[in-house]
Structure P
């Protein structure tokens, strides 16, 4: 039965594109970051450190294998191994890492889990793919309850719960994935608009009219090849792909209303579709770097895209909470990528203790910020000195980054990502069909496209 389920999932995995948790990698290039998160290449210094660590520990260390689709995560994990080996000289670890394109890695993981051989000890699992691996009673990942429960009160529980299935936690996220508006203050100033005055989406629309009149530029762009920003807007409104009981609700009134709102802004020119189709294309980076639009909606982890691909905007970008629909709106958080331990791991206890030190401890959480530039799940360190150290992100965006996250904290909620094994199909339909047909092609109404998607999901096996 287990082989049947995973075989079926493998077939479906090969035909969809994902909602990109901590970003995405362009579909025609290998995954180096994101949903993947940031496509920074591992620094030469980090490589040297990893090589030195390997040489020093090769004869005595316990090998652990690690697969990821985010090259920057290898830098973080190798740093974590170096720290572990300093703290535990009697129990050294040699981490053997492999980085694959996202689609290739998850397909390979399904195959190795099906065969019962060849899976890594630790693996990064994309938020949109998690439901593919937790079906029925088969268990391919090691429960992590024992290392999570002790620190649970210090973590944002909604994000922890993303990788929870049948009362067991099967992954530890790298970040919260707090939704963020990035405003180009240079453009807003030209129009006499202040980011602080934009509280609701209607406010953004009205501000967009001023920006367009003063500068000829849109205030925002909407993706048509990726679901992320739409999913944030829908999540604020209470929309989702599935209800808690697994019922498909992709054609809900809330989801249709969001698409209608986006269409309205496109029609009057206050918004345009994203150059390149999504936020992770060279075309889009160039467009924004030249001051193409006054804002964008993404998650905190996207800061790395700005620092790496849009250095021209340093000092011009203000981070702020996203606009809301009304006073009852909550901010959806989705994480992006979690690290799991496969049941094929022969050193499960060691792997768990290493993972706890790397991602659950206060020191590990602080490094998630300082090494990766992500918002760590441990909210209890957000206001500590460790989070106030200068780095390339504070140099670019200023010192108030976490003040923005802190003011949003009590209104975070998550979507029903694990409610249905068809989640990845729904995400694929939004990214590859729904947004394009409604926002770009304008060949069908939101209701028509969403109803069609709901029917396809219902009939999928």
Structure Q
């Protein structure tokens, strides 16, 4: 049965990797392999000799000799199965609720056209200056609103500045590198760092302290090299912007970003899970958004009895924001995290980690993990690594994993969420990115990794 579960995982992974070739969204194989894996565990529960205790990060003693079911509420295989499933579902939902909250705040900001405030600060007509502005903004914004959202925002702004798609491709490639680098040193900058943070593998202060310099090098080196390339040595003429400004845009931008930044502070003060702080931030941003939105209604609209409930909802910022949430991404994370949890529950991930530690240096493994994240989605890689190693919080290995998984994905266009969304928005070819951008990302990744290892050895 264990072999069957592993085969399901491999086949599901292949389908996720080849999503663009087989024309099936990656959430479908993710959900299928989650459901099938747990169903196989349920059917073959009496045949498993090992079970992994996720709370204590150790194998359950004498699992094979336990009864299938106990009427006296004692330990049994079924009780371990139910408690483990509930444990992993709860931990996964913590991450998903956190992401939904962050995505909703960003959409509320966009509802008020808040990101147009950023565009107003860009006055240059030189491509090299624009390159540095975009990369610095990507590095900073991704640490605040996550690398995926930062990429969407900056490419949207880029479209308003440069008409030619072939010129935007180069900027989009460097934005991907900078966004992934910026997301690696922030607990809310990338799904993987959020997973490590919420899984109590890293703390906010230590994550920032240890990774901000390697991440900065990972962004700076490719940007410096790109500055000497021909596509960035010219000038551009920005098109006229005919979009309407929202008088509350700037206020909502600053409020929304401040609310997201407040989440780690709230966790430090209250010691509550991060999703609680994110829900508080969402409530505050939503409240202000609803108040400001109501001020935009005319008296006629308020007194119009013909307005139905649907029309009232459609004018609400929170209603519009929730309708734009990337639910396919949320369901994908649910499927992949719960699938890895199934493998972890059987002790397969833990045993793999022990074998790796005994065969190769752990730092070398983490570097390889970075290259692996360029091919395979970094979410399951990090989820698997969390079950592999029994290490204390803020062990340097966890921070190195956060860096490698977050920045290594930049080496291929399909290796990160930021890359995939940029690929869709600008129609970036896989092979064009491989030829022109991949080597820059690799140089940046290895430079940052070497600097991290160097500082740890001092």
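A short reminder: the numbers here are calculations on the coordinates, not readings from a lab. Not measured: the values here are computed from a predicted model. Cβ atoms are built from the backbone, for glycine too; each structure is taken alone.
A few comments on the model shown:
- Comparison of P, Q - label where mean projected area of the Cα convex hull in nm² is highest: Q
- Once mean count of other Cβ atoms within 10 Å over residues 131-138 is evaluated on every structure in P, Q, the highest one turns out to be Q.
- Among P, Q, structure where mean count of other Cβ atoms within 10 Å over residues 75-82 as derived comes to 22.1: P
- Per mean count of other Cβ atoms within 10 Å over residues 139-146, the highest-valued of structures P, Q: Q
- When distance in nm of label points 7 Å out along Cα→Cβ at positions 387 and 403 is computed for each of P, Q, the largest belongs to: Q
- If mean count of other Cβ atoms within 10 Å over residues 107-114 is computed and equals 20.4, the structure in P, Q: P
- Answer label among P, Q for the case where helix-only ellipticity at 222 nm (-39500 (n - 2.57) for each DSSP H run of 4 or more, over all residues; to 500), calculated from the coordinates, equals -23000: Q
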